[in-house]
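Read-outs: derived from the displayed coordinates by stated rules, not from any lab. Predicted, not measured: the structure shown is a model, and the values here were computed from it. Cβ atoms are built from the backbone, for glycine too; each structure is taken alone.
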Structure I
Amino acid sequence: MCEVLSPSTAADDRKLKMLFYAAAGIPHLWLIDPLAMTLEAYRLEGDRWLLLHTWPGEGRVRAEPFEAIDVRLPALWGGRKPPPRRTG
């Protein structure tokens, strides 16, 4: 299952929908936040979601259950580029 978060629905997606998906036995969930430019991958462990990883920015991702597929994060952001990372 994959949910694209929007400011108006993000709270429900993270609470109500995640509970619903867990109760339905959906084994994996991705949350894509195009504003924060992050992809979160979860695996259902019993009745709880285990956060596997959060990927920000512009890289490539191989995430459960699609490890064989290279997902290019910039394709998820609708052509927007993340701001430069601060160092120091």
Structure II
Amino acid sequence: MSSSMQRRIQGGDLSYQDECFSYVSLVGDPVALPRARILRRPHHHPGLIELEVCTAQGRRTERFTKKHDRDAFRAARHAEWGGAV
């Protein structure tokens, strides 16, 4: 469907619209799931990285500091949206 037709159907007036969507991934063989998935782009602060993640228990924020574990901090600094934690 063209974007102009979609705008008319939805009653939108902007040249873009935020579309809500979801998807399901199915596989035939069992796969190992990550501990958590990154929901948003990491927030960088001096000496601190904050990741908003989704776990089996729900949504939460994880914080990584340089002082506690340099390897975890480095991995968090290079993390991207949708990545595994």
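Work out which structure the value 2.6 belongs to, where distance in nm of label points 7 Å out along Cα→Cβ at positions 11 and 59 was derived from one of I, II. Write down the numbers at each step before the final one.
On the way: I: 3.2; II: 2.6.
The correct label is II.
Using helix-only ellipticity at 222 nm (-39500 (n - 2.57) for each DSSP H run of 4 or more, over all residues; to 500) as the calculated read-out, with -1500 as its value, let me know the right label among I, II. Let's see the in-between values first.
On the way: I: -1500; II: -5000.
Only structure I yields this read-out.
Distance in nm of label points 7 Å out along Cα→Cβ at positions 27 and 43 was computed and gave 3.2; which structure, I, II, did it come from? Before the final figure, lay out the partial values.
Numbers: I: 1.0; II: 3.2.
For distance in nm of label points 7 Å out along Cα→Cβ at positions 27 and 43, the value 3.2 is produced by structure II.
Matching task: -0.74, -1.17, -1.23, -1.29 is the computed value of log10 I(q)/I(0) by the Debye sum over Cα atoms at q = 0.17, 0.23, 0.24, 0.25 Å⁻¹. Pick the structure from I, II.
Details: I: -0.74, -1.17, -1.23, -1.29; II: -0.81, -1.05, -1.11, -1.17.
Here the read-out was taken from I.
Have a look at I, II and say which one yields 26 for relative contact order in percent (Cα under 8 Å, 6 or more apart), as calculated.
Numbers: I: 21; II: 26.
Derived from II, not from the others.
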